[in-house]
Structure I
Amino acid sequence: MPLALKPHPTPSTRSAVRWLGCPLAASLLTAGALFYWRPWWVLDEAARTQLWLAGARSQYVQLGAYRIHFYAGGEGPPVVLLHGLGARSENWHGVATALIRHGRRVYALDLLGFGRSDRPDVDYSIALQTKILEQFLDSQKLERTDLGGWSMGGWVALAFSLLHPQRVRRLCVIDSAGLAFLPPFDPAHFVPTNHEQAQQLLRLLTPYAAFVPRFMVRALMRRLGAEAWVIRRALGTMIAGGDLLDGKLGAISAPTLIVWGKEDALIPLRCGLEMRREIPQSRLLIFDGCGHMLPIESSARLASETLRFLD
């Protein structure tokens, strides 16, 4: 019986393998090093790519003295999305791309002071951000829109719905701030200066904090440190309580979807229950296994529930 022999690679074949392998290995090492040193930038770039592939384009608009960055894409009824404290428009990428692909025109803002929007020396109050939202809708000629807000963005969305009920068709808020509660955290943890504080912040934000690698925790500290003064300024106005909405939400006329992460350790679920009680035409959904980062932890389900509600 003849013996089957494997062909022996020729010198030219070995040379070609080495020629292809070296650049590939170098590229992988470079990508790994980049992710190690700048993980959040890499994740932002991945989110921007996903938004671009869905048709959302990065844009700027001048609103009075302030230059505001936003993404806009898709065709159909408009939806405006507002991020939370210390966050940015890219954090909506999973939800925004799903909405675009299901026939919605999506606008995701960087609120004043965050992301790529201007950072002027102002108070960063909810009242100011609400005014920015009004000016943005005017600039895009959106007389009436669906509105979604997460955390601090939910507070802005609620405040805007109270001031301009005729301009909000449907309202969706996720783990929203806006009601008074005793914070289970030290506000200083929002701008952590050491590893322990950063870990405590992550535990407030997500039940999966233990799985965040140490190098990503260090990078998070650097990122928040660059925005520290804006975050402190915004927190100061929130804690002062002048913009709180307790006892006022009953005046909201838009159908409202309230979504909460059951494991949210930052803003307690009782705030969501109180919102549901105060807004008669509201519905409350509670997502098991999710914390305050629900739009990231469960973007597909959130997009599905949001589309069902908007439709």
Structure II
Amino acid sequence: MFSVNRIFAIVAIPFLTFLSCKSENVASSGASLLLTANPQQIGSKGTSQLTVTGTDENGAPLPDGTEVSFSVKEAGRVSPNAVQLVNGTATSTYFATVVSGDITITATSGSTQASTTIGVADSLAKKVFVSANPALLPGGGGTSVISAVVTDNVGTPLEGIQVQFSTTQGTLQSRGAFITTDNNGLASDTLNTTTDAVVTAETDDGFSDQTTVTVSSGRIVCHMTVSTSTPRVGETVRFFDTSEVPDGQTVRFHWDFDDGSSADGQNVQHTYNSEGTFDVVHSVIDEGDNPTVCEPFPIQVSR
């Protein structure tokens, strides 16, 4: 029969052997680390991506699985705060707090260290870009989606920014409540208006931009263009209608070529058989047979 002391001795031997074989997977003597941050200037509560690269004394990447831990000297945190290198590199993220100033972050593996500095500003300058879709509403008005994209000074979208929309006319779906930008820096609102409106989007720290939503007057505006205004006798000239016609209106088109000839159609062609100056008159006619007439367009025909 074994004594109690003998039993403990037999159990303890393999346990001690296991502890003596354990080793940390860290950089060896002579290795080096490089730590970079992108961006190096962020606002309070902003983030920056950290990249750590490790090489041995010969400049070759450190083995996969080499462990690197991070520490922050002043304020904020790094998550994850420990990584393993793959192909000699790994990434993590620094999260700033409301504390501003230069923040020092250190990467450590064994006895090897590298540091970088990130500047945290009290208030990072922002850029706001506002657009409307559609920007032109039909007569009587309608709805338009107003989009605001918020970025930093180098064009990086900013998530979590509070944006407030306001309008000179009509109503907004948000009714003035703050809307938070998504991971693309985008905040959207919907405008309903019957008249022209200027919509402004402003961040909670005072950066803004605006866009205009125009409501069509409902009137036809006559325009035209030609393939050439100086043809030779016998040369075919093409005439194109470029008028602005409100949505939903049915219209007809008429052309008077000032040489005794005329034609109907949105886009037509004509040949002059004599030289001279001819004032072409183009008309757009609505459903009530009311014409809207363009300014006479001179065609100078030569031989």
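As an exercise: helix-only ellipticity at 222 nm (-39500 (n - 2.57) for each DSSP H run of 4 or more, over all residues; to 500), calculated from one structure in I, II, equals -14000. Which structure is it?
Working: I: -14000; II: -2000.
For helix-only ellipticity at 222 nm (-39500 (n - 2.57) for each DSSP H run of 4 or more, over all residues; to 500), the value -14000 is produced by structure I.
With volume of the Cα convex hull per residue in Å³ computed per structure, which member of I, II shows the largest figure?
Going through I, II one by one, volume of the Cα convex hull per residue in Å³ is largest in II.
Looking at structures I, II, which one was distance in nm of label points 7 Å out along Cα→Cβ at positions 92 and 228 calculated from, given that it came out as 3.0?
I
Ranked on mean count of other Cβ atoms within 10 Å over residues 68-75, which label among I, II comes first with the largest value? Walk me through the numbers before you get to the answer.
On the way: I: 20.9; II: 17.2.
Once mean count of other Cβ atoms within 10 Å over residues 68-75 is tallied for I, II, the winner is I.
If relative contact order in percent (Cα under 8 Å, 6 or more apart) is computed to be 17, which of I, II is the source?
Values: I: 17; II: 11.
Among I, II, the structure yielding 17 for relative contact order in percent (Cα under 8 Å, 6 or more apart) is I.
We did not get these values from a lab; they are worked out from the coordinates using the rules stated. All of these numbers come straight from a predicted model, not from anything done at the bench. Cβ atoms are built from the backbone, for glycine too; each structure is taken alone.
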